[in-house]
Structure formats: structure tokens, C-alpha cells
Structure I
Amino acid sequence: MSKIATAEILCVGTELLLGDIVNTNAAFLSQRLADLGISVYRHTAVGDNPERLKAALAAALSSADLVITSGGLGPTYDDLTKETVAAYFERPMELDRHSLERIKTYFAKTGRAMTKNNEKQAMMPVGAHIFDNNYGTAPALAIRDDVKNKTVVMLPGPPGELIPLFNEMVAPYLQSQSDSVLVSKNIHIFGMGESAVEDKIKNIMTDSLNPTVAPYCKEGEVRLRVTAKSHSHGQAERMCDEMISRIEDTEVGDFVYGVDVGSLENALVALLKQKNLTLATAESLTGGLISEAITSVSGSSAVFRGGCVTYTNEIKSKLLGVSAQTLDAHGAVSAEVAMEMARGARLKLDTDIAVSATGLAGPDGDGTDTPVGTVFIGVSTKNGENYIKLSLSAMRSREYIRLVSAKNALNLAIKAAQKMTKN
């Protein structure tokens, strides 16, 4: 019997096309199939229409070994996934009494009356492999054609049913039919744009077919996903680690803030815990975004003392001790004020590190010649103080400028912590 190597995901439901619900099932299934060494080639969403579903199923099976469907297993007249797949494989439908009894038991336990149409959920294509659903009324099932090496797995649409069903029953079923494992690791980069990253490691990316290296970008960050395929999980992990080392040995390595850490705030909190360091924040234009990011991380209370949002010059002076002379001489949007804000937060809150942010997020200016998008990020430690200046485009939104400023503050705190040891 040939092994499953490629897959397509076919999500069924008119509500997906109308935008009534977000299709999170496709993302979950793609991630889990990658773990099993099965490559996903395409996602498709189709409404509750038998002809269009039949056409989408045929198109998917023409290029993939495996098609996983979600949705269309309910009791109503427009739930036709099983019937459509059965017709494609020329399998008649029959009542599965085991499934029927489980459905009756489910309704009895929940104290609800079972209607006649729920019996439809126990009708199965002849020869189907049935996965008992402990989380709802619709059993999952699989149909396989060994001659053509084609498999269709049908899952209920609600994520609360689909996810545990896949993890507990479908994944082991598919694992037995896959001869390889995919392992992915993510390199997180801050301070270097996607085009610059690609320029520095283009030869590595193009020369390597296994592992592969794929770049993804979001506001102010780049993520490199390194994916290796092998017959064993351990070997695939080693292949990923070797590729990560190659990338970190390039100029890109200076901008890497972690591997599989998820976010700057996760990396910062983990590093502060590791070094037993504490942190405070002083914010103007970011209005608490830096503190919010840090406190979104579970366990951040062990390292984060608190923060001050000081929007006016008066409050900068009263709470943080920023001198009136500095404000008069340099203005609130300046390197000098940023460093005094950070110093004041560190001393007032008695921490090892403090970061600050002051700038113009727009769309309006402050009446001076300072352009919108000018931001100063300050950092203060027992070892000294530093700052960076950002010149972000005034064409960017206010939200973007504030978010990127907060991320730069987190990154500057990481760099400061990397150089420190706790007394």
C-alpha cells in the first residue's frame, strides 16, 4: 500500500464563504499534517451545494493522496459531505448501528430529545473507517481506495469536536500511512527587513531543498520557518538545528532574538527570568502598549515591576523626574528626554532595567519641525544608558507607529538584558 505524502483541505459550509465564521480549522489541520510529514498543497472552501462540493472533491483528489474535509456531517438536509464522498467512491450508504447507539446515548446523557433526523448522522458509506466522536453527535470517518492511493477523512466542523478527534484518533490513523516526518522551527528576527534578510541568506535559501527556509513578515519583524523532512523526528530536528546555525553565522544572526519563542515579549520575559533581572517602563506615545505586551506573558509578574504612562510634560517631570531644562532645551521628543524617562522609571520603581518611548505617532504634529513618525526609545541600566531613534514614515498609520515603537522598546530591553548579570 502506497504511503500518503500530499494532502488538500476542503472546508464545507456556506457560512465560511459569507464570512460569518473564521476558518480556523484549515490552519490547525495544516499544522498537524506537517507534523505527520504530509505536505498540504491547497485549501479550498465550498458552500453547502452538492454539485460544487463534488467538483471540489474531484479536483482535490486529482492532485493529492489525502483530502480532509471539515463540516457537512450534521443532521440537516444540506449536510451532504458523506453522501457526496460516498458517491465519488461509488460506495452505497448503510446504517451503522454502533454509531446510532452512541448518538442515542449522547442525547440521553445531555438530557435532550433526539429527533428523527439525527439518525442521518449514523448513515455511513460501506467500508468506511469510523472514528467515534466523544465530543458531539457526528462521528468522523475515512474512506480509502488502496488501488488509487486516495483517502478522504471527514471531520465535523465545530473546532471543539474537530481538534480532539483529529489529535486522538485521526492522527494515529494517518501516521501509520505516512513514511516521513516534518519538523519546523522558527527563527525570530527584529531590526532587519524581509528583503535585507533574503539578500543575506539567499544562497542558503535557494541551495537547500531539505531543509527548506521560508520567510514571513509582520510589523517590524521577520520570521524564518526552517522545515526538514526525514524518516525520524530526531533526524529532522538535527537537520533544522544545523540550518539554524548556518543562518545565525551570517549577518542575520545579529538580529535574531530567539528560536521558537513566539514573540519579543515572550523572549524578553524568559531572558529576564533566566538572569533574575527586573524591568520597568516609561511610555508617552505608546500609551501603555509596552507594558501591555509584557504583562500578556504568563509569569511576567516575576520580572516586571510596573510602568508609567506620562503623556504630558508636567507628568514626565512629576512622576519621572525629567528636568524642565531638558524639556525646554530639547523638547519632549528627544533622545535626552527618552533617557531621562527611562532613568526615572528605573530609579522610582527600583529595577535593573527600564525602557521608555517618546515620539510623534500622528497624524498631527506637535507644532515644531519634528516630523510625524520620529520616535526615541531609551534604556537605562546600572551599566549605563542608551537610546535609538526611529524615523518612521508619516504615511504609516498612528497604530503602526505606536506598535513598531513598542516592539523596538522590547527589543532594546532584550539587548540590554543580554549584556547584564545580576549582582
Structure II
Amino acid sequence: MTALTAFEIPIISVAERDSFNRCDLQRPVHVLPTIVFAQFTGTSLWFAGNAVADDLQRHLGLVGPGVGYLTSAVQLGFIVGTVVFAALAVADRYSPSRVFLVCSLAGALSNLLVVPLADSLAVLLALRFSTGFFLAGIYPVGMKIAASWYDEGLGRALGYLVGALVLGTATPHLLRGLGTSLPWETVIYGVSVLAAVGALVMAACVPDGPHLPRGTPFDPRALSTIFRSRSYRASAFGYFGHMWELYTMWAFVPYWLAAYAATRSIEWNVSLWAFAVIAAGGAGCVLGGLLSRRYGSARVASSHLFVSGLCCLCAPLAFHAPPVLFIGFLLAWGITVVGDSPQLSALNATHAPRAYVGSALTIANAIGFSLTIASIQLVDYLLPLLGPRFIFWLLLPGPVFGLLTLRHLVATRR
């Protein structure tokens, strides 16, 4: 990934805002809405398997953990794809618009093939890995396309793109929730068609812009250099703690909602509530971006980590709260669990050694997403032992570690 990925919302000055307004007069009005739509549809592939996990388990006759494997396969694919795309400089050697089109269609096809080909767990995981791999050519490359159209005032555009990512991630749960009586295959078809339509619309309406940025070459030797910087080490480690919590919370929200409903004999639409909890993170990202202008990225990120860590700690109490308080708790957690992402990414981009910015961000993202696999698999493995009440305590070390490592940046107001 580049400095424009992973939920970054840059801060813009008054001069940049005025320049943005002047550029608006020259830029086609459909460019930003089209990119946002395509990002939204493309990233909907991310949790398509999770939304129908129970149906897939019954279809394959699987017993035991399942959600963890499905999510981890996508995460691993995204890690490999990110490193491969960075090492080969794919988005620099080829048109980003074409890369986005090819990867969106390939990701949609990988997702679609789950229906006719996934007759075993191994095939299913391979297809989810493939989907994750091509996601590395959707979200980061979409950010680069946006940057090519915004020489100034990029922050406003990226704010919308961040919201598109979060909503896209939650969308499969929405489709499942709206079509509870439909076969699981319909959800898979719907997500794939959505991603393909977004890709075609992007290809037809948004070519590469006039300000196409070039990334810095990926250099794996940077690993021995980048973490020598105390400030970058603080921001990167804070990001690692955040990643330990984020995707695992997202992956197991449907399970937690269903377990709570079962203990109280409540019948509610688990998928719709899962969508609401995950989608609430979009508001957290926007709010964090606004607050960072006054308080700084480090303070905002630390505040979000503190609240989300508190949610981890209080999860057992929330599990026994009345339904209204339980849902309110989850929505608050959904807002704060991802609201620190823009600020942590901005801090990583700011404090990365100038000679290795691209490599530093690629390495940080690879390590961060690797931690999500470890966290997801740990929760999946210990779920039968701990049960739903205490399972989210396993996520608490992430926010605590992140808060401790960010102290340096908070103290120096960076």
C-alpha cells in the first residue's frame, strides 16, 4: 500500500480548500461519485463469505470453527497481493484504471466461483484467498486513481472513499439481512455482480487523472532501517495494536449478536444489526478526521483506542445488558474500533523515513494484516472454551499495546 491507503484522511489548509474549489471547476463532477461507488462495490467482496458463513458450513458439512478460516484466507490473500503489487510496481507500470478494472472483475469472479466450485473447505479457502489477493488491486489502487484527479484538496475526496470502504465491508451483511429467505448463493451472486458493475462504471467514466502520482520502489531491505525511527516505531506499533482488534471484532460481531439473542430468546435480524455496527465505523472515521484538525492525529487515535479498549474490557457486562444498551454498546464500539485508522495511517505516512515511505507503509500493512490472522484464529480456536461472554477479552491487548506505544507521539503533540 501507499501513503494514500488504509483509511488515511489528510488534513487540508484553507489555501488547499480554495485550490480544491478552483480545481472543481475543471474536474468533471462525476469523477468523485464514480470512484466512491466503485470503491464501495469493490470492497463489498471482503466479507462476502462471512455474511453466509453458517450456510457455507451447512453446505459443506463442516463442524466447528469456520468464520475464522474464511476471514483469515481473505486477509492472507490481501497481504500477499499488497506485497506482490508493491514489489512489481504494478500500479506504476500499468494504468491504475486498468489495474482496478482487471482486479475488480477477477475478484468478482473469484467470489462468484464459490457457488459452483466450493465443494470442500480447501477449495473455499483458496477462492477466498484469491478474492483477498485481488482486493489489493482495488482499494489501494482506487485511492491512487483519486489522487490522480486531485492535485490539491485530496483530503476531502479521501474522506468519502474511507466511508465507501467501511460501507462496502458491511454490505454483504446488509444483503443477507434484506434477503433472509433467499438462498445463500443469491448473496454471493449479488456481491459479485455489484463489484463487476462498479468496475465497469469506473472503466467507462473515470480514466487516469492528470496528476497521476508515482510510488516509491518497494525495498525489503528497508525493514532494517525504518523501525530505527522512534516516531515511526510509535505510530507503526500503535497501528499494529489497532489491527489486532479491528478485523476480529468485525468478523465475530454476527456471532456475538446471535449468541446474545439466543440467551434471551430474542428474534432479530442478526445480519442487519451486523451491518449497522460495522457501517457505524464510517462516522467514526469522518469524526476522527474532523477532530484531528484541532487535537492532532495522535491524540485522536489514542482516544479511539482507549474507548475501543474499554469496550473490549466491558464486553462481558454488555453481554448481560438489556437489548437497547447492548446494541448501543456495539454501535459505540463499531464507531471507535475503526475511527482511529485514518489517524494511524496518517501518522505512519508522516513519520516514515522519507527515503523509504512506500516500503515502510507496505511493510507496516503486511505486518498489521498478519496480526489480524493471528487474532482471528486465536479467537476462533478459543471460542468453544471461553464462550461468547469473555471471548472479546482476547482483543484487549491490542488497544492497550497501541495506547502504550503512542504515548511518545501524544506527549510531543505529533
Structure III
Amino acid sequence: MESGVSVLVAAIVSLVLIALLIGLAAAESALNGMSRSRAEALEEDDVPGAAQLVVDLADRRRALAPILAMSLGAQLTLGATVAVVVDQHFGGGWIPVGLLVMVCVMFVVTESVPKTWAMRNIDRVAPTAARVSRGIRAIPPVGWLLALLGWLGTFLLRNTSRSSGAVASEEEIVAITDAAVAAEVLDEDEGEIIQSVVDFGDTVVREVMVPRPDVLAASSETTVEAAIEMLVDRGHSRMPIFNHDIDDVRGIVHIKDLFARVQRGRGSHFVSIAQRPPVFVPETKRAADLLRELKGVPTSLVVVIDEYGGMAGIVTMEDLIEEFIGEIVDEFDAVEAPLLEPLRVGEWRVHGRIPIDEFNELIDADLPDDDWDTLGGLIFDGLGRVPEIGETVRTSGFDLTVEAIEGRRITRVRVVRVTAPEPTSDAEMAHHD
């Protein structure tokens, strides 16, 4: 009878511990899987417990500590209970077998099933898990012990570098996006936009600006009517106004302001009467920062200056937005040749101003981009001088042949993948065709 009672007690204790472990496993999974942004969305929807959940996720380790401690204690108690019962009824030699069976049952019943269920119902489970964690911490002896253990862990890891930044790196975001596109959760266009947003964080103004040679600008002594004609001919709506030379920009004019002057009979006046104050930014400024600043500034054209104070180019709100959604073409834009045109296997025709990182991504190349932003700049670097049509630079397994030049700018390049990449310097001059 006594033996039967001990078995019954052991069975009841085991079932209680298993039920406790199931709940703790679900709570642990929910707290680990819940993101701050998702918790904030639940808070906005007035989900009970979501507000405190957001607070707890600010220190996820502290929120998980009671759950993990209780789970460890329950597992040890269950293991000890099984060992005692097996030893009493089957002998000590069967204890390893009993523990092995217990581990297999626990893996399925108290780990796999509850954690999977919790992730599928995370919006309901996570707020409850946070309340459980706070309830355990509210017990004075337990709370004090957990605080002591947390301090001890921090002390032991005091020299370990910690990150106080985002919960996910850029690489993780890209990987998640790729997986979502592959699973058809996101469209390809949506995935590309997310990729663009991630890349945009590292983009500087120099990479998106209209370079100085392509900038349409007018002298301050240009008449209003002449300025309108310049803008109409190029299909632009605004341009910088300079005093002595293009490095001395004094303002920005918009074609609507110029038309207003013509209607008032001031078409023969100098264009400077309609100019607005310019906004200057360095070419190394991050494009994301500039986009945020432009939201509160009544201008959509910014003058980019180099380290010597001269004009490096201009950038517009449209240029920044195109980094997210691709080229925006309106009825006034001239149709240009594509930046990259496939010719045959292993051969392409590209524009000299194509960014090297974009070129590398499009054809799976590895051209160096440390010193130059564009393919044309890389050829200049390889030759050490202004190139001539027909000259070729070999670098990183590709032959870059100059096909067209305007002034001193490379406008068209034929790129050929060679069979044996040169593992030498970044770039070297090869020959004349």
C-alpha cells in the first residue's frame, strides 16, 4: 500500500511538473520570438498586457530569467523524481533508461509541441508570458536570487562586447526578405524595395547626385526669358544660378517663378530676381539624413559641394526617391540608353557612370570600388590619365574597353569577362584595340 501511495504521489508530482514545463516552454518561446515592433503594434491595438510587454522586451534577458530558472528547477525535480521511482521499483541499473525515456517524452511534450504552438499564437501568448515573468519576479526571495544571479552573469561577461543597437542586423533583414519572397509572402517588387531601403542607409549623396558636368546652370546675368528657354530645352523645372562661375552658386530658380515674372512684364530682367536661397550639403552626407531634412525644407534641389567648397553636383528629392523605387520617367525626360545592355554571354555594354557596386551586383562581378564610385572612374584610375577610344583596362577578371567619350567623360564601355582573371593589382592598363 505504501509503495502504491509513493507511486501515485510521484505520478501526480510528475504530471504537475510536466504541465508547468509546458507552460514555461510556451512562455520562453513567445518572449524570445516577439519583436519590439510587433509588441508596439499590439499596444496600439489596446491588447491587454501589451503595454507592459513592450517594457519587458526592452530588457529581454531580465524578462526571460524567471522563466528559465523555473524551467531548470522543474526539469531537475522531474528528473530526480523519476530516478527515485525507478530505483525503488526496478533498481539503480535502470535509472539511465528511465531518464532517457523521460528526456524523449520531455522533448516532444514539454519542448517541441508547446514552443511550436506558442509561435503560432504569439500575439496571445507573449502578453501572458510577460505577466508570468513579472509574477515570479515579484516573489521577494526569487526576485532577490534572480537579481544576484543576473549581476553575477554581468560581472563574468563584463569584458564581452555588447550591442545596444537593433535586434536584427542588415544581413538578417535581407535574409528574411529573401525568404519571404521565395515563399511568395512578398512580391519581388516589395522585396526589392526593402533591399533598397537597407542599402539606402549606407548611401552617400555623392552616389545619387547629378554630377557637375551634367548640371544645367545659368549665370545671374541671364534674362528670365533666356532661363525659361534653357529649362524648356532640357526638360527641367529648376536649376542653380551662379555669379562668376558654377562654383559660386547664389540661388535656385524654378520655372514657375520665371513664368510669373514674364506675366508681370519682367521677362527682360536678370534671372536673379526670381532666385531662392540655395541649400548646400557635403558630398559625403548620408542620403537618408538628407531625405529626412528635405521633408521640412521648401526646396527640392540641393547643391552638393566637395571638400574644397566647389560644386560637385546637385541632388533632388526625385534622385533620392529613385533609390527606393527605381528610375522615375516623366513626359519631359529624354529616353536614355540603359546603363547595362547584355550583348552575348560574358559581354556587356555599359554606361561609364554606372556605379561599380550596382555593376557588381547585376553581373556577379567583384570590381574594386574603394577609390571610385563609377566604372568610368575605375578606368581613369587604371590608366592614370584621360583615356582614348579603344583603350582597355583589365581588372578582377574583366576587360573594360572604352567605346565612347564626351569631352573627358567616358560614356560607353564594353565589358568582357575573361577566362583567367588577373589576381594582381586592382587595375592595370592593357593595350589599344
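A short reminder: the numbers here are calculations on the coordinates, not readings from a lab. These figures come from a predicted structure and were not determined experimentally. Cβ atoms are built from the backbone, for glycine too; each structure is taken alone.
Can you spot which of I, II, III the value 4, 14, 17, 16, 14, 13, 10, 7, 3, 2, 0, 0 was calculated from, given it is P(r) over Cα pairs in 10 Å bins from 0, in percent? Show your work: numbers first, answer last.
Numbers: I: 4, 18, 21, 18, 16, 14, 7, 2, 0; II: 5, 23, 34, 26, 10, 1, 0; III: 4, 14, 17, 16, 14, 13, 10, 7, 3, 2, 0, 0.
It must be structure III, since only it matches.
Suppose you compute helix-only ellipticity at 222 nm (-39500 (n - 2.57) for each DSSP H run of 4 or more, over all residues; to 500) for every structure in I, II, III: which one lands on -16000? Write out the running numbers ahead of the final one.
Values: I: -11500; II: -25000; III: -16000.
This figure was derived from III.
Comparing distance in nm of label points 7 Å out along Cα→Cβ at positions 51 and 275 across structures I, II, III, which is largest? It would help to have the intermediate numbers written out before the result.
Working: I: 6.6; II: 0.7; III: 5.6.
Checked I, II, III; max of distance in nm of label points 7 Å out along Cα→Cβ at positions 51 and 275 sits with I.
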